[in-house]
Structure 1
Amino acid sequence: MRHIRCVRCGKKLSLEVLRQDAEIREGFLFCEFCNLRFPIVGKIPILWDDFSSYLSNRPRLGGTLYTKTVSPKLKLYIKSSLGVIKKGHADASLVEKRWSSIYERNKKSAFYGVIKKSLGSASGTALEHGCSIGIITSHLAKSRRLVFGIDKSYYAIEVAKKSDSENLDYFVADSLSQPFGKAKFDSVIGLNLFEIIEPKLLLKSLARQVEKGGLLVLSDPYDFERGEKSVREPLHAESVRGELTRLGFSISKQTRKPQFLPWNLNLHQRATLQYKVDLVVGKKR
């Protein structure tokens, strides 16, 4: 509660607890200024500007959340949110659930070992955008004072929340409408996000969150061939570095030149996805 803010206006949030044991299982965070409510379902706050909009792309998830909820007030809120969804939306629920399982099977990939080394072992605070199941976020929590992870996938955050680190927490949130107001962090990480979030907007948003002297760590395979789902203005190795320099970062000597880190994802018994990923480490001047 000390750190999160309304994703619309940036003001502090209030809390209504509906179910609680060692942790708040069900309830609401709400902004009195915007009159917005953010549900907490299964210990996970969903900090989305419009909950109905979030579920409109994930109606199956909405049904799952309704089923697992116990509190009548929260059940009614989820049911009402599902009730205004127009039919015909693509459902990302099963895809997000499947990818959570894929990342869980591949969490010992050598690629993550390279990323962990690039982060060092500094203390302080850290935030990971697109944290998925928390592979890197949980590593950061071993040395950082306070760590947060955000991701659009409820299923991924559900896996990540299995971590019992007291200095680590996760939220469902959008990186372009993030729930930390004007807070700055000693380290900000965004791995493999350029193909799903407009790169220039993402870099600008992440750059604002880095403390002076802090690290911004990015990686991406630049996999922009996604048809209608592709971003409008892609960036590649040189333009990413140029944009970061313009935003006030010096690129580390080790990552000034484009990197080609192997990242092999075992999708299932008969299929493997092979990427060559670029890594960029910038320090805020």
Structure 2
Amino acid sequence: MNKILGINCSPKVETAVSELIDGKGHIEYERFHDGIVLDGYHMIILEIGRKQEQVIQQIRKLRYASNFQNIPIVLIHGQKKDFSSQPYMIAGATEILSLHDPSAACRQILNGHLIPGREPLEEEFDYLNPFIKNTCHILQTMASVDVEFKEVYFSNTIRIFGDVSGIMGLTGNAEGTLVVTFFWDLAKFIVAKMMGMEEEHVDAELIHDGVSEFINMISGSTKREFVGKPYHFEISLPSVVVGPGHQIGHFQDTSVAVLIFQVKNQCFALHICINPKANHANIRLSAG
């Protein structure tokens, strides 16, 4: 059964959520606190309080605690008047609902977010496995850190909720994008290890350069394994985007595979959007 966590919910919101979910999930409620653990939950319900900045900080901490898992964060409020949803969405909210919205529409939205993502097709591992292997190998050899591949899911969103992303455009027989995303603390730790420096000496410019080099090494080493195959690609110069809630352009109607890796007790994600050209492909990727 789907596990749903309600945070800072008033009795009125608890009643409304129970009616909307209608037995399709088990709901637990608690107050927000630092160190909250989200493993095993399929959705987060957060009631919007009066202090906007406080709610925004809570959303950011929830995104951090989700460790890049595909957990929807749905905000609920009881206001009749319109208000700007943009700050909450940038922070990492998935949806914003009002108690005054039509219940049928709210029920459909919540139930839609509880539909599980599809599992990777067997043929999709033909291109996923080399990326998994090379990501782990590069971190182990270049940064001397232990890394564990945790899971993969597919997403159609272009929003990314980490702090810093390295981006590589893919061209040639296969086209797409490759993106690695970190939260700042883990990026700083890994870059320090790669450069043989103490963390306190790693500044924003070094993190920028280190993340750029990391995505370059992943794409370069994987490219060599795809020579002569439908997924063979050429790489461009990498770029880096910094800031929570940034967006990355991907090819339309092509799934984005999100691979989650863990280093110590923190995670990072590798987003793979790759599509063989029609005249080369034996496999057509299905949309998420």
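Some observations on this one:
- Top of 1, 2 by mean count of other Cβ atoms within 10 Å over residues 14-21, largest first: 2
- Structure with the greatest value (metric FRET efficiency 1/(1 + (r/R0)^6) of positions 22 and 134 (r between Cβ atoms, R0 = 35 Å, to 0.05), set 1, 2): 1
- Read-out distance in nm of label points 7 Å out along Cα→Cβ at positions 78 and 222, computed value 4.3, structure in 1, 2: 1
- When Cα Rg over 2.2 N^0.38 Å, for residues 166-229 alone is computed for each of 1, 2, the largest belongs to: 2
- Among candidates 1, 2, the computation of Rg/Rh (Cα atoms, Kirkwood Rh) that gave 0.95 used structure 1.
- Source structure (of 1, 2) for distance in nm of label points 7 Å out along Cα→Cβ at positions 158 and 246, computed value 1.5: 2
- Comparing distance in nm of label points 7 Å out along Cα→Cβ at positions 6 and 190 across structures 1, 2, the highest value is found for 2.
- Among 1, 2, structure where Cα extents along the principal axes in Å, for residues 94-253 alone as derived comes to 56, 44, 27: 2
- When helix-only ellipticity at 222 nm (-39500 (n - 2.57) for each DSSP H run of 4 or more, over all residues; to 500) is computed for each of 1, 2, the one that comes out at -10500 is 2.
- Answer label among 1, 2 for the case where relative contact order in percent (Cα under 8 Å, 6 or more apart), calculated from the coordinates, equals 14: 1
- Among 1, 2, structure where distance in nm of label points 7 Å out along Cα→Cβ at positions 62 and 198 as derived comes to 2.6: 1
We did not get these values from a lab; they are worked out from the coordinates using the rules stated. On a predicted model such as this, the values are computed, not experimentally measured, just so you know. Cβ atoms are built from the backbone, for glycine too; each structure is taken alone.
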